[in-house]
Structure P
């Protein structure tokens, strides 16, 4: 059911949000994450094994919960963005935005003419309750949607002030892994240059006045990220939560059973 975006309301109230990545595409998992208390569930279409039909069922599972349903699209592609918007997502994350021009393209893909290039099907799509909320959706849908641009390169860090100045951009989300890779040190968060670049990106976003989104990095917890100024932290993932809980239980059992080192 079309509703006011609960994550937008929280951020506008000055309260930080916590999200979880969903990569496996299971609607029951999305529902569990929402019931667990996450402020948003971000369905990952860039790296996750999830398709549009599975996304629809995940959004339906979240619709009765206060967790917003967000999507990271594979690329800054207006056709793909149009399709996920019609499903009723409450936020779109666009990877690897390196310039104001690319940010304007992302925003345009999320807006109907004359403000953008999104194809119009709101009389029938789920986003507008299959047309039952067509007038309200047409009037408020664009303001209700969160647009997140990922800062994932040294070039993008330099361009943060220009990207942040683009009307419609809500969150600048620092992606530390690709950011480290952009200077030839992929995943080397103990490297002083990587740490300095990540910190510089975060400071630039805060100075821009846009909401700062981030993964926990540089050895920081989600709580540490909030203390460092993050407004939205997408911390865990369905894969990591399942993997780590399963490994911990197996290791505890093997240790109790007398197996060496608690290994399977």
Structure Q
């Protein structure tokens, strides 16, 4: 059973122990996102363990891990130039989907969201586990192209659906977007990653704005984890020389599987 870190007072109070755990979770999430992805599978359960209501924990976690894609997009400015006129319409589609997903989160109650937690964690773990294989399979099924010339209606529908999921929960969004872009013909790894990060930034940024305005963010907890995520992200590039991304991925997949089973037992045993 996960330890309860809820203080004696209101669940939104921040204790020293809670701050320490959240900061550590932020560091771990930042390192994971920098090396292999999957940081949300670490940080979101910690927000829950700190006694926050499920919807508040999810919204707060979304803000805490926000910098990852945004910082990555800055380094891909040159690759993004290849997509020229497609950037604005694709970003607007991503913004529309992300805002719809975030708004859906603000309207759903904790009772309903609790029942989705095991499913969302299991889906995110599966995406994280099988995403690279799925991307390689898709890349091998189509002739390589150097860049994206046009996103048709079907492409925008796909971006909209993925973005809605990203605004609502977010874990595994990058894998979804990369697979979708492969189907659209973006097979160059750097170009795919560049556009994926831009679209994910659009989704997470609008989600942060919506969630921040909704009053669902537990700011003391979020800011502590946010600071940890920044530190972890900066350390990630240095730790890449010491840690094996493959081993880190295996640990995250195992953790995601255990947490999915734990929350399924916790929330479904009375059904």
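Throughout, read-outs are computed from the coordinates displayed, never taken from laboratory work. This is a predicted model, so every value here is computed, not measured. Cβ atoms are built from the backbone, for glycine too; each structure is taken alone.
Any idea which of P, Q comes out highest on distance in nm of label points 7 Å out along Cα→Cβ at positions 18 and 82?
Looking at the calculated values, the largest one is Q.
As an exercise: Cα Rg over 2.2 N^0.38 Å, calculated from one structure in P, Q, equals 1.05. Which structure is it?
Value 1.05 for Cα Rg over 2.2 N^0.38 Å corresponds to P out of P, Q.
Consider the structures P, Q: one of them gives 0.8 for distance in nm of label points 7 Å out along Cα→Cβ at positions 26 and 226 as calculated from the coordinates. Say which.
Numbers: P: 2.8; Q: 0.8.
The correct label is Q.
For relative contact order in percent (Cα under 8 Å, 6 or more apart), find whichever of P, Q sits highest and give me its label. Display every interim value, and only then the final one.
Details: P: 17; Q: 37.
That would be structure Q.
If helix-only ellipticity at 222 nm (-39500 (n - 2.57) for each DSSP H run of 4 or more, over all residues; to 500) computes to -13000, which of P, Q did it come from?
Values: P: -13000; Q: -25500.
Answer by label: P.
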